[in-house]
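Computed from the coordinates by the stated procedures, all read-outs in this text should not be read as laboratory data. Model, not experiment: these values are computed from the prediction. Cβ atoms are built from the backbone, for glycine too; each structure is taken alone.
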Structure I
Amino acid sequence: MPLSVDRVVLSPQYASNCYLVRASKGASEAAVIDPGGEPAPLFAELERLGASVAGILVTHADVDHVAGVAEVAERTGVEAWVPAGEADDLRAGTPRGGHRVRPHEPEHLIGDGDSVTVAGIEFEVIGIPGHSRDHVAFAAQGALFSGDLLFAGSVGRVDFPGGDWQALLASVKRLLDRYGPDAVVYSGHGDPTTLGRELETNPFLGELRSA
């Protein structure tokens with residue numbers, strides 16, 4: 001049975017996506033991925049779905065992906081899984097690329113090769129540097145929650161500290177080699193896409209097409 005994925009835009013300023021991921025439609029628990037703003041719309045969507053939060057997963061510590069972590073964790077009592085190399089920014093409440101936020105001490109530090117089970121879903125953790133140095137993706141059942149690595153028709157910025165263009169391309173290739181063209185990409189901004197569609201049409205991935 002496929003995962004049930006619901007998207008909520010929590011940060012109108014940045015149009016960043018937060019995802020509620022359940023093991024199936026109608027499941028009572030959800031993993032929350034990248035709560036990047038004031039979380040009232042998130043809780044409204046949970047109420048509509050009849051679901052509760054089982055845990056918080058963070059792909060990277062940009063402000064528009066972590067601004068709501070502390071409030072969601074405190075209101076629900078759940079734990080957060082955060083890339084080890086980006087945790088200091090969340091602890092200090094000084095995420096990359098924006099204003100100060102409420103700090104939060106992550107309960108779990110994660111990195112490439114780890115496995116995390118939240119809401120009855122086993123997520124593989126894949127290191128995908130490029131947009132940021134310690135960015136990760138979460139993979140489960142043909143779905144990739146890739147933060148700001150890759151978008152429909154675009155890619156993440158590399159002009160922030162820790163950004164690296166060649167590392168970003170290598171990360172996209174790694175996902176393609178590992179999960180194949182049919183993997184569905186749930187990005188940090190914009191609509192879902194697939195790895196294959198982006199390889200064929202994304203104007204920023206020409207180097208991969210010609211390799």
Structure II
Amino acid sequence: MAAKVPKSTSKSIYSVHPGVAMVQDWVAGLKAKTGRSLEEWVRFVKASAPPTEKERRDWLKKNHDLGTNAAWWIAERAEGKGGDDSDPKAYLKAAAKYVEDMYAGGKAGLRPLHDRIITVARKLGKDVKVCPCKTIVPFYRSHVFAEIKPSTRTRIDLGLALAKSKGKLPKRLIDTGGLAKKNRITHRIEITSVEDVDEEVLRWLQTAYDLDA
């Protein structure tokens with residue numbers, strides 16, 4: 001099933017993560033499914049649940065038959081956290097900070113590599129969506145077709161979804177084990193300089209994009 005991606009609400013180079021739409025749908029349907037709205041659950045947890053966030057998650061699952069995600073989200077909000085996972089504007093603000101934090105300190109030298117990959121990826125098509133998380137930056141079309149991960153202080157791994165690729169792959173494409181684990185990202189290319197973002201990298205990035213049509 002293709003990811004449901006809400007429209008961005010700013011001119012950010014990033015797009016709203018598909019998970020935001022999922023949480024929005026969950027919030028909208030919570031009252032009908034459980035008898036309480038999100039705000040009502042938060043008040044109930046603060047008044048009646050154990051004191052720690054972990055204890056509250058377990059309590060919501062055991063005592064109120066909520067699923068893991070629901071228990072996590074409610075307990076988090078009862079702590080005054082969360083919000084960027086259901087508010088597009090809040091997400092885009094957080095996304096920029098995720099990237100800044102990702103390349104803080106010793107990984108600062110990798111930022112030009114990140115920016116170069118983002119630039120070429122966005123040129124693949126108007127439907128490319130770049131949706132940062134805390135430790136990786138996935139690229140979406142219908143699904144995740146690639147991702148950036150600053151793996152060390154000197155290397156970015158460009159992950160690619162190539163499960164549908166035909167023929168023998170070059171050695172530069174390192175198997176992530178994703179195919180066996182049924183993960184979207186099946187291969188990665190090590191990027192240690194801007195020059196590494198060469199024609200071969202662009203070709204495989206294009207291939208991953210095309211395979212997700």
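Computed over structures I, II, Rg/Rh (Cα atoms, Kirkwood Rh), for residues 76-131 alone reaches its largest value in II.
Computing distance in nm of label points 7 Å out along Cα→Cβ at positions 148 and 188 across structures I, II gives 0.4 for structure I. Computing distance in nm of label points 7 Å out along Cα→Cβ at positions 60 and 172 across structures I, II gives 4.6 for structure II. Of structures I, II, which gives -6500 when helix-only ellipticity at 222 nm (-39500 (n - 2.57) for each DSSP H run of 4 or more, over all residues; to 500) is computed from the coordinates? Corresponding structure: I. Looking at FRET efficiency 1/(1 + (r/R0)^6) of positions 20 and 100 (r between Cβ atoms, R0 = 30 Å, to 0.05) over structures I, II, structure II comes out largest.
Each of I, II could give distance in nm of label points 7 Å out along Cα→Cβ at positions 36 and 156, but the derived value 4.4 comes from II. Suppose distance in nm of label points 7 Å out along Cα→Cβ at positions 52 and 84 works out to 2.5; of I, II, which structure was it derived from? Label of the originating structure: II.
Computing semi-axes √(5λ) of the Cα gyration tensor in Å across structures I, II gives 25, 20, 15 for structure I.
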